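What follows are several structures.
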Structure P
Amino acid sequence: MTTSRKTRTEIARPGELPAGTLVQAFFGAIDRYDKPDAILYKAGGVWQRVSHREIERQVRLATLALGGLGLERGDRLAILSENRPEWTLADYAALCAGCLTVPIYATLPPDQIAYILNNSAARLIFVSTVEQLEKIRAIRDQLPALEHIVAFDDAAGAPDAITWREFLEIGQREEDAGRGADFRERALSTTPDNVATVIYTSGTTGEPKGVLLTHNNIYSNVQAALIAFRVGPEDVGLSLLPLSHIFERMVDYLYFACGATIAYAESIEAVPRNLVEIRPTIVASVPRLYEKIYERVQAATGIRRALVQWATRVGLRHGEARLAGRQPQLGTRLAYAIADRLVFSKLRARTGGRIRFFVSGGAPLNQEIARFFHAAGILLLEGYGLTETSPVTNVNTPEAFRFGTVGLPVTGTEIRIADDGEILIRGPQVMKGYYNDPAATAEAIDEDGWFHTGDIGELDEDGFLRITDRKKDLIVTAGGKNVAPQPIENRVKTNPFVAEAVMIGDRRPYPILLITPHFETLRAWAREAGITAADTEALVRDPRVREHMEREVLGMVAGFARFEQPKRIALLDRPFTIDSGELTPTLKVRRRVVEERYRDMIEALYGEVAQVPAQ
């Protein structure tokens, strides 16, 4: 293993992980825990409970129903649904039947759904609502392989779909006919190397590829995560990311395997309310949730804003001392007690008051936000991984975390930094390959079994991994300077006036930034400044607003190298959305789409700064 005084190029986390299947984990949890509240969901304004026994009953009947409809081992079954108990029940039924689950984001439009269904040749699809069923009806004549539609809601039934209730009745008839006697034995015949799921990457560039993950890919990741985190039946996890996202799906498998209660958030918009109602102990999410919490706190005005800023400074001093293993000075301890009572305790209450830790993954987390949560007495632990790695390769833990990094590798994982800075991963969580795409598989996984992540990073002297950028996102200016946009974008997004930031500058003389303002905060400032605007378009056109935002944004990048600093900004009058194609279902920005959509604005902005010398 090569090391230097400051960095190392390889690290391995030793430890043998037993091979296994998700079916083994499922039945093990059913037999071991037998809880009345294995799953919580809200219906009719009331939180409902689903027991382990009821879960097993419905999974058994759903598995038999798949056989009754003619589905066989190796067939692909799609799920187009928001998070809800039936999603999990359908998934476990597919696993028990030896079929491959193909999850589809509920936010995708019909044409993208058609691509996934045809590419995977799915024979059956589960849909949640009438709205999702209508998407399938709109493309039904384009789906020659699709034979059956099962709708979770009773309202989304005949003539071309059966309801979940009717689906289970098929399973009951199969059981009554004696075809369920060997249900467990047949389900447990699945082997660790069998493919469990085909997950289509969200595709920031090009068509999505189907990632083949085996039972052991995900099972080993669950075991590694359980080693990293002490999670058990006393825990409650709020499930809020789409289950079509491998991050949430693996975490939910983990919750189930160790007997923790899974509570499904009503929606992303309802998360603040659900946090208080459920009072979870663990939450896993992408950085946007934590950014929004941070923005709400920092968006305070007047005396309250001054108090928040003072409390933040005190909290950071207090946290730095504790991280260094020192007792904070008496004055700092007294000030922190006041800050905690007036500010931080209220923030913890808004998260339910029982959070042991948050986990952040799926995109880079600004360390300033992680430090703020730590100052507030909330542990926010960043991890790293990809769909192709099931997904976790690295994570900070309560016992070992370092701000600005994604932590140490999880058990059984090897990491190598290539000569060009790309992060390479080898371990039991690395995918089997891409579905029907051997060329892409060979490009991603080399002959020695190293998966090429496409991310750029470095290992510090202790083996903590720091992600610096995406390999394909690196900007090379006309002056030949390499600029990594993510650190700058993430820094800018900590400003309370900024919701989203996208850097442009490849083959250009210098970088610029496209900014989506945090309109609630900006409107509050505008009112105080005596500025009135009929809508967001008028607001961002106002010269005083533009001057204010330019001062706020460009002030955030003063610490970067001169050639990295954006010279101008453009204000957008609406946020990026999934429906517009500017965001992936996992809320990553599609840079090519954004750059193409705002090409005229970008060209005009470069025209304004044409006299600035290239750097």
Structure Q
Amino acid sequence: MTKLRSAAELEELRKGILARKDPKKRLLTLCRGTGCGAYGSGNVAVALRRELADRKLEDKVELVITGCHGFCEKGPILVLRPEDIFYHSVKPEDVPEIMEETVVNGRVIERLLYKDPNTGQRITHEHEIPFYKHQSRIIFGNNGKIDPTRVEDYIAIGGYSALAKALSMKPEEIIAEVKRTGLRGRGGAGFSTGQKWELCRKASGDLKYIICNADEGDPGAYMDRSLLEGNPHSVLEGMMIGAYAMGASQGYIYVRTEYPLAITHLTIGIARLEELGLLGDNILGSGFSLRLKIFRGAGAFVCGEETALMASIESRVGEPRGKPPYPAQSGLWGKPTNINNVKTWANVPLIINRGADWYSSIGTKTSKGTMIFSLVGKINNTGLVEVPMGITLRKMVYDIGGGIPKGRKFKAVQTGGPSGGCIPESLLDLPVDYDQLTAAGAMMGSGGLIVMDDATCMVDIAKYFLNFLKDESCGKCTPCRVGITQMHAIITDITEGKGKEEDLQTLQELAEVVRSASLCLLGGTAPNPVLMTLRYFKDEYLAHIRHHKCPAHVCKPLIKYSIDPAKCKACGMCLKACAQQAVSGEKKKPHVIDPAKCIRCGACFDSCKFGAVVVD
């Protein structure tokens, strides 16, 4: 394909692509993101292609292999457009019926439709499903409509028009527009994007770098992964606009090696842009040149911190350094460098095309736009959700997430990843934005939301996240290296019935030292799980310490299993289930559990159908 030399030629290419599209052609959009891929959507794609060929429908029906649609637990997801018919959990053996009933005869297959867990109602159209209905998918919405390996698909929906527009503007005008939106970094810190760009723009030096931070390491978070897999060009276009505005000529996308599909789609995308002349020298005849490279991170959580990330790119140990100087002053190889998150870059083309007034009309006074969250844990509808800033936690958990499974009660939601905080039920109506979450003692983070029910032990949750952070600390500074380890040891003792009440004061003091004296934000935010659980769930700590009981029956050393003789039917199921031979008994006689042999695995409890096994 001939290289594009101007914005006019890009527009001609767009018109040509659209002219070749048949508006009457039905689209079958099949998710092939990592989630749906794990459910077998690759086999579904093979079956769909074969069925289309056998029925000679390829001229009338187009199969589009897309990125993540968001509703990951329902994969593989197939949406028939333009009708917007949403089929989930599709298997290869369903394909002939889909072709015959829906594609050929226009009839909906009831069993493949989404069933609301609360009402039992079958819902036909994607946009009417509560999970999607309450979202504002301005960034993530195109994931389910385009083939991420085809730059033509992205250009057809207006892709790179923002770049063309930006290249006709002065760099200072672009930065001013971004500042006016109030866009804050989506990687966790929430710093003003426009101000970061301005600092880098004003920094002296002929060579400047930009970096996309895709080192997404929070447990349960996969927003950046899915955006790069499903719409890499939205991120690449944002980076190109930012590079032009800041005067950068080289850039890196720092992406985890564990994200092979994202790396593949980015590699394809960069290669196609270079073929088209949209990346490289003299882009669209503007005189602006940019080179982008992919750098694979080795999976160290600390490399999500910007100075550790830069050290990793420089082939040094991924350890943070003190600031100042800030990356905008002295970053990669000592040159001015700007680092933004995947979601931050993806916002930029929308801002340039639609304007600051449009963007700033979304969200709250201090937190503008939308945010993509991974909604996971003890919740009916798990997946990726994009919502306007300011939405309440209650709306996310119940309207979008569909509430708590199995009739259990909501207990808490962990926001902001392992360094975030656990927000209790009393704060469910809290608006989700940077400042409100910080005031509550939590943080926005990169967008992880883990929902917990009443079977969750909050002391054990604090121990879990401290264990993660302890292992992921680079060990460079003593407060983080020693402090997190000591907090973890204290909480471990509490979960094993060895805790003392004075431990709570020690935890509080130690947490404050780690937070204030650590070199980077890994240590600076690591105490949050402890501080938040002490603040809102202190009664659970006291139950573990004073009564040697875990109210949620999670901490094994504090659990005791016994059999109620009045309820025991002597069926022998618990005896068979116990691998430790801790259960004894005869026919027609109540069984007994030997606490000396019991390892508290819960097999007896799970096997009993009569409620005779009691956990205390």
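Every number here is computed from the coordinates shown, using simple stated rules; none is lab data. These numbers come from a predicted model, not from an experiment. Cβ atoms are built from the backbone, for glycine too; each structure is taken alone.
Structure values in brief
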| quantity | calculated |
| --- | --- |
| Source structure (of P, Q) for distance in nm of label points 7 Å out along Cα→Cβ at positions 130 and 354, computed value 3.7 | P |
| When distance in nm of label points 7 Å out along Cα→Cβ at positions 170 and 474 is computed for each of P, Q, the largest belongs to | P |
| FRET efficiency 1/(1 + (r/R0)^6) of positions 226 and 338 (r between Cβ atoms, R0 = 30 Å, to 0.05) - structure with the largest value, from P, Q | Q |
